[in-house]
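The data blocks that follow each hold one structure.
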Structure 1
Amino acid sequence: MKVWKVGGAVRDALLGRPVSDTDWVVTGATPDDMLAASYTPVGRDFPVFLHPITKQEYALARTERKTAPGYHGFVFHTDPGVTLEEDLLRRDLTINAMAQDEVGRITDPCGGQRDLDAKLLRHVSPAFAEDPVRILRVARFAARFSDFEVAPETQALMREMVRAGEVDALVAERVWQELSRGLMEVQPSRMFDVLHDCGALTRLLPEIGADWRPGGPDRMALGHAVDTAARRGAPLAVRFAVLTHRLGEIGLGKHDQSQRTDAASSPLRSLCERWRIPSDCREVAEGVARERTAIQRSATMNAAELVCLLDRCDAWRRPERFEHLLMACDCIESTDRFSETRGRDRVPTRLREAWAQAAAVDVGDAAQQAAMLGLRGPDIGAAVHAARVHAVADNLDDEPND
């Protein structure tokens, strides 16, 4: 029985990057051996065990065989005779197919160190084509290692996988898992470049893929906005909203902005439902699609218009989501190459100030005063709204106009 550190932990250590998670492989052992050593079994598809002290995962060395299309179409085989090299050969990329023993010796049967030096993302073997999730993983690694290139033979293999329909068998959970992780990398636009180049983007995200032509103006603007969100450390919901913000413009002409709420929602809704996008990401994206034009105009709005916009954004009950809306809109506006340093907050500033003033209104006191005047039901709500408008108008030196 021998234990090996494998995969990303070895890769990142060689690159001098922080190692967050460590994967382990055990050779020459059976499940009974692991149980006898006080490991706890947790694997469903193949034997994986938790270390009795560290609780890290230890997997028995295994091979796999493709039996059906898609991510789940595999049968795994483990026994004490499976070698470390056989286990490494089933992995996706050469840079992820290295192992290190307890004294630091590297086992590298696929040339991972060579490809690290050459900054290449290269598949290990033709078995790469058996798992369509690996296309998404390569794209995600391109977003993480922004100075790495996809090897030409790997790009060609991914194109063939797309033509063969492998990506059509992907399940929503795995697609979103990889896309969301890619969006949180240092240069998310590279993930979509790689997916576009192999043809997967128009199959998985046709709403975005139609405009994502590397070198084209739409791709440049959208890629810049998404990468700006990454540079600013924006949360996932903001990055997703930036990525999908142009879906709010599909089918709308310059003079059709009043139709935005209805006409803009269908492409975004289709994407979110297809890949089961979490509600927090979906809500921010829908808010940006619906209100981005109004937020852009907020610098010239009067107090009443500002409070109505805040109402529509549900800024009173959901202040964090409201701030995410502003962050997303600000990243989108930064597509002007010069605005990154000179006008970072120029659009939301007046709206943020209005929110601070309106949020400071004592709603309970305003409602009580309205009730003392004999107002009931919706009229009390209208009185609270008016109090917020007056508070904003006083701060902005505006007429309330309500």
Structure 2
Amino acid sequence: MKIHEYQAKELLQAAGAAIPEGIVVDSPAAAVEAFDQLGGNPVVLKCQIHAGGRGKGYFKGYQEKPKPGEKTKLGGVKYLTNRDEVAQVAEIMLKYPLVTLQTTEEGQKVSKLLVQAAADIEREIYVGMVLDRAAGMPVLMACAEGGVDIEEVAAHSPEKILKNFVAPETGLHPFQARKVAFQLGFTGDQVAKAEKILMALSHVFLDKDCSLAEINPLVVTKQGDVLALDAKMDFDENALFRHPDIQAMRDLSEENPIEIRASKANLNFIQLDGNIGCLVNGAGLAMGTMDIIKYHGGEPANFLDVGGGVTPEGASEAFRILMGDPKVKAILVNIFGGIAKCDLIAEALVKAGKEVGFKVPVVVRLQGTNVDKGRQILKESGLNVLTADGLTEAAQKVVAAAKGQ
């Protein structure tokens, strides 16, 4: 689960990190009022969406997509100095969808803005924590060259990224934080300020079950302050039951409504850009199904794992979701009958087919317990389905069907 920048900074501040003063608004008038509350001094207006690269994005419908190498005149992060500019820019940001490298080409509607007191930046640093799966431990990453181009630094100069493993049972030790602060070039009383922010980052990452927590940039101002200027956090959804405070931060308007609908039906669903719908039981089998579809020249429209115990209700909802996607030209049902036997799965598919109606070709591949009985049920159902004995045959049939062959 993702949260907004302002929410991530609130968590860091509660853990002891220093952040710039800021006010969240949802209208141009409120943005102007926030500007006044911040003393009428320069501010940075920041779009709050669940996507990175906001500063280099553009507003679809208001401006053309920048050409390669061309800078955006108005992105999702804008430095402003007077009330009139704040009102004008806020109106544009809240009216037009913001397109970044991490959104679709249609962009993301902006519903909230952060009006943040501008910092007099002297230098920018990157710090973040993730789980290093190879080591099986959280790792604190840091780079003296932070800011919007940190991805390029990581790609072309990975040796500049400092890595320090953190024991999950104890968290980041103060001596580790100080060591990283010195490595990043902090001096004097800035070391203690940086240490405090690094400790806060580690605390939030471990205490809130984050999968990612990063501050980019962590800045040093010309006045000598050290501030978490921007922050991003993702959370392990399997652990959200332990964190009702984090669950309360969820912004459903930022998420795919189809994926939200699927989650309410206990379906593991991720929408993709292809035209072949997939209905599979088991995450590994679902990944293998998508792979073999691509191998035979098709493009999966989704990842859909209905789980080990397929129910008629779950199958019906899964078909409704797949049929509701106008891009889907054919559907592959790939089920291995184990916990749920093939005959029960076939009955569920028949019920779903009669309730929903198959508007596109449907290829069904069943294997496992009671497979012969399951195939017989499908054969006698009267539904227009194509059957396949093996996964290769099923993939070939559904790719051909999607192409109208």
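Bear in mind that the values in this text are calculations on the coordinates, not laboratory data. Nothing here was measured: the structure is a model prediction, and the numbers come from that model. Cβ atoms are built from the backbone, for glycine too; each structure is taken alone.
Structure data summary
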item: Origin of the value 1.00, where FRET efficiency 1/(1 + (r/R0)^6) of positions 37 and 93 (r between Cβ atoms, R0 = 35 Å, to 0.05) was derived from one of 1, 2; result: 2
item: Identity of the structure behind 12.2 (criterion: mean count of other Cβ atoms within 10 Å over residues 213-220, calculated), options 1, 2; result: 1
item: Ranking 1, 2 by mean count of other Cβ atoms within 10 Å over residues 157-164, the structure that comes out highest; result: 1
item: Parent structure of the calculated result -10500, given that helix-only ellipticity at 222 nm (-39500 (n - 2.57) for each DSSP H run of 4 or more, over all residues; to 500) is the read-out and 1, 2 the choices; result: 2
item: Which of 1, 2 yields 0.45 [FRET efficiency 1/(1 + (r/R0)^6) of positions 13 and 301 (r between Cβ atoms, R0 = 41 Å, to 0.05), calculated]; result: 2
item: Read-out semi-axes √(5λ) of the Cα gyration tensor in Å, computed value 50, 25, 19, structure in 1, 2; result: 1
item: Ranking 1, 2 by relative contact order in percent (Cα under 8 Å, 6 or more apart), the structure that comes out highest; result: 2
item: At a computed 0.80 (FRET efficiency 1/(1 + (r/R0)^6) of positions 109 and 141 (r between Cβ atoms, R0 = 25 Å, to 0.05)), which of 1, 2; result: 1
